[in-house]
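Take a look at the structures below.
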Structure P
Amino acid sequence: MNSKKLVLEEYNSNFNYKINQSNMSISFNRVAFIFFVTVFIFLTFTLKIIFLTGKDLPKKKIFLNNSEFRSSIIDRNGNIIAKTVITKNIGIDPKEVIDEDKLLINLQLIFPNKNFDNFKKKLERKKFFYIEKKISQNQYRQLFLLGDKSIREESKISRVYPQGSLFSHILGQIDEDNKGISGIEKFFDYELKSSEDPIQLSLDTNIQYLIRDELLFSEKIFNNVGSAAILMDINNGEILSMLSMPDFDLNKREKITDKNYINRATKAIYELGSVFKTFTFTAGLNENLINVDSEFKNLEKRIRCGKNIISEYDEEIPENITAEEILVRSGNIGSVRIAQKIGIEKFKSFLDKLGITEKIDFDIEEVGSPLPLNWGKCKLATSSFGHGITTTALQLTKAYAIISNGGYLVKPTLIKQENFDKSKNNKILNEGISSQVNSTLRKIVSSKEGTAGFANIPGYDVGGKTGTAQKTLMGKYSKEKVNTFVAVFPSKNPQYVLLVLLDEPKVNKDYVYNYRDGTGFKYKGNWRNTAGWTSVEIAGRMIEKIGPILATKY
């Protein structure tokens, strides 16, 4: 049996070892020499990199201090929707450039979408310029490896919005001095600067995304110039979603001057039409002047008020009809007759209690002021069906919450509430009135005579009211419309109110409506540009998507 011998021998200070079979011998001095040469080369390059990058730090260094800090803003589930981070801006000092062509080639490889003709012109001017602000980590790493001393970096406090445009009208913007100039950023500017704790909003990011997606869909189908949607907890006023379209990317920090970017949910003032008929009906019930079965006989199709003629919206509405049927079928003349029973003072007082007629107190400053009213017999008549009276989408949402939640006053809020008890709030409706109103709103959606059948989503017990109104342009009524639907669900025990407003929608004779009642019936084309054929369809699509989330999470 052969065996391997390891023989050690000392010779001229060299340390050798031998294996008999291979006669292999490696010199320790040679190994040591290679090792030290490698270390020397490594240290040389390391020191060069440190020297080049360390020597040429920005000449104008930004010092990060408390005045630049803003705490985060999170949604109700803890997701960050606004955050302050340290970002890096990268610039070039042309005076330090050694090889301009080589630098431009490297920059073009790192930033392939940049205009390098523009860069070349800036290099010729020999003045410092930025090549990228808020640079990505990958691009920063590539620049760092170039070791070019003309490349300068500066650290900067930046406000970033991970969802881009999703919450733009709510969050608002900050200026270059880190001061809030709109939205939550302005309203809570002091709190955001003075506390490290995040501000938690009542909004749900997932629901916000789904609702926005449907508003974008409405633009494709009905070609509306803008839209708004609000989803609110009917009992504590928490807003789970609030959108206005078009919106804008907060990360771009652009100055918005186009009036079409107005916040249609809170700032824009509209005449909203037949959604006001619910208030007329509710006020009549609450004053014990009518009940749901009160019959109105011999209703005209047209009545005169001063110089103006008030016409019935639907010629097929019977001349003998109950108070409930007036609301279900959205009768104009019947609503006028109910308002006349109520009288100016009581009707005006009821609208004031709902918060319809005065500017609302809210968590952002971008809120509109309803136009003042000169009350009289004709104003009472037209206001009964939502003509000649203005308010905001937010105030309309609040009013529907009050009439549906038992009559308890509620304050809409974007801030998450803790241990809220609505019974501590003032109650403006008599016992049982909300139940009667909610039952009638349900019939508007579920019955053949109602105007909101496309929102009859199985399993969600949706009630609601439609409103179609002409827009005023230059003080005169135009052919353009504002179509609104306010949904309350589930109507037997209301938890949520959803408002959908479409600004200047158009008819679409090719769109196919799929009835949601299980029959599989389809209908092609909306031939009448009313809320029942536009806003209701979009609201129905929304409820289908957000309903499962609301049922499981809240």
Structure Q
Amino acid sequence: MANENGKILTVEQELKMRKPIEDYVGKIQKEIDGLREEGTDKVVALQSDIDGIKRDRGISKEEKAAEIAKCQTQLKKAKEIEAKNQGDISKLIADAEDYLGTHYDKDYYQVVKASCKQEKVVINDNYQKRLAELEREHKAASAKLSDSKEIKDEKYVYKNRVFDAKMQRDKELQQAKDRRHAAYTYKYHLLDLLRMSKFTFVEKQAQKWENYKYTFNRRAFFLQNGLYIAIILIFVALCIITPMVKNTPLLTYNNVLNICQQASPRIFLALGVAGLILLTGTDLSIGRMVGMGMTTATIIMHQGVNTGAVFGHVFDFTGMPVPVRVVFALFMCIVMCTFFTAIAGFFTAKFKMHPFISTMANMLVIFGLVTYATKGVSFGAIDSSIPGMIIPKINGFPTIILWAVAAVIIVWFIWNKTPFGKNLYAVGGNPEAAAVSGISVFRVTVGAFIMAGILYGFGSWLECARMVGSGSAAYGQGWEMDAIAACVVGGVSFTGGIGKISGVVVGVFIFTALTYSLTILGIDTNLQFVFSGIIILVAVMLDCLKYVQKK
């Protein structure tokens, strides 16, 4: 764009302004490069050569040792030169940094920034003038027409011209944005060469913030975070309304701990089903798994002889030491949950059955078996000493939260740092491509179901300890919806291969906090389901929009 009123720089003017900086720093850079040539550069090259020799399978051990020894001798000499020149290099770098600190921002970047800002104003003004001009031309052309088809064609042409004008404006605005960004990052390019890619913490954060601003897109931001913003606003409104209606504050330390305590077992369930959603699947049997696990754990850890029977037999585990009963209860919860999830995983992987069907079958079988076996009765409380062993409160802090933290860390490690986790994302993203690349889709699918079963077992065992027993077949009804909804709200996509552990945790806390808040406010439970349903609908809608946008 031409220079207008001396405020907007041309490309040539901008380069001319930058030349003194380039010349000064470039001269210093040449001196540094000369000092590094026989020192640092040679050290890096020789270390690379040594690594290459170690990996080379075409030479014998004796030849490797001889070559490495030769490189080590040269390396020692290069390091001595590097150490000798380090002081001079540091002084030259400091000189260049001082010059950049004094001149770059004041003499170059701020001028370019102001130029780009003014350029954007001119671009927008020209766009508005162009729109007005197109509208006048359209009205003049339409006034001369009488045929409806010709009028329709003229409207179509007008819309295309408006669209072209908008695209041209967007292109010019992006060019101005690119120029400002390039002017900002050029300083770090110079520092990168001077320091060999070493930046301070503050400089790294400044670059991250600049890159965020540069790539920021308002539509994408609200598409990604709109639901979270809406929920936060709802929660803020509840925090304001609750003291007025109930004369009690909502956002207190004890309430926060209660929310975390309630969310902890649910995190296990959400982490389990998240792996299945990552594979474009789901699990409708979670609630019944919780009921089965709760019943199993309560029977084993029951206070005294069980009051209810299983298939007509009354179990008595009081002869076993309490710690053994605790471990045995956890073992049985995991075994039983994993057994059923493995069956669902096998049918899903082997016969390409949709997880909706295989897990729905599981849900019916589990509920039928547990209800028939126990006649639907609740088994009462567990031994009163057990909760203090598993999830003691330390100065009022519920340690059940630490179990959830440990689960999050372990599952995050599995997802992000193991071959299984990488294969999980690959199969979820494109199972056909994963199979072609040598990944066993069957093993990954069954493995995801087995991992889910282990997490369900842990979650139901912890819930039993938190509720001090009261296990029954009906317990956990509807929990599958909460777990699935938490994953969806947390960004685990039903399209497969997309999701983060942090999103799952956020989703669980959002639903738990919302339910807890509405309960304190006295909102009817049935209306709470309405709120949850709306949140799920909006979350899935946003997920589908993101998917369509990528397509």
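Here, each number is a calculation from the coordinates, and none is a lab measurement. Since we're looking at a predicted model, the values are computed, not measured. Cβ atoms are built from the backbone, for glycine too; each structure is taken alone.
General remarks:
- A value of 13 for relative contact order in percent (Cα under 8 Å, 6 or more apart), calculated from one of P, Q, originates in structure P.
- Of the structures P, Q, the one that 6, 14, 15, 18, 19, 15, 7, 4, 1, 0 was derived from, the read-out being P(r) over Cα pairs in 10 Å bins from 0, in percent, for residues 148-363 alone: Q
- Read-out helix-only ellipticity at 222 nm (-39500 (n - 2.57) for each DSSP H run of 4 or more, over all residues; to 500), computed value -27000, structure in P, Q: Q
- Origin of the derived value 0.25 (FRET efficiency 1/(1 + (r/R0)^6) of positions 68 and 484 (r between Cβ atoms, R0 = 35 Å, to 0.05); candidates P, Q): P
- Among P, Q, structure where mean count of other Cβ atoms within 10 Å over residues 444-451 as derived comes to 23.8: Q
- Of the structures P, Q, the one that 0.50 was derived from, the read-out being FRET efficiency 1/(1 + (r/R0)^6) of positions 340 and 516 (r between Cβ atoms, R0 = 30 Å, to 0.05): Q
- Structures P, Q, by volume of the Cα convex hull per residue in Å³: label with the highest value: Q
- For -0.54, -0.71, -0.83 (log10 I(q)/I(0) by the Debye sum over Cα atoms at q = 0.13, 0.16, 0.19 Å⁻¹, for residues 260-323 alone, calculated) the corresponding structure among P, Q: Q
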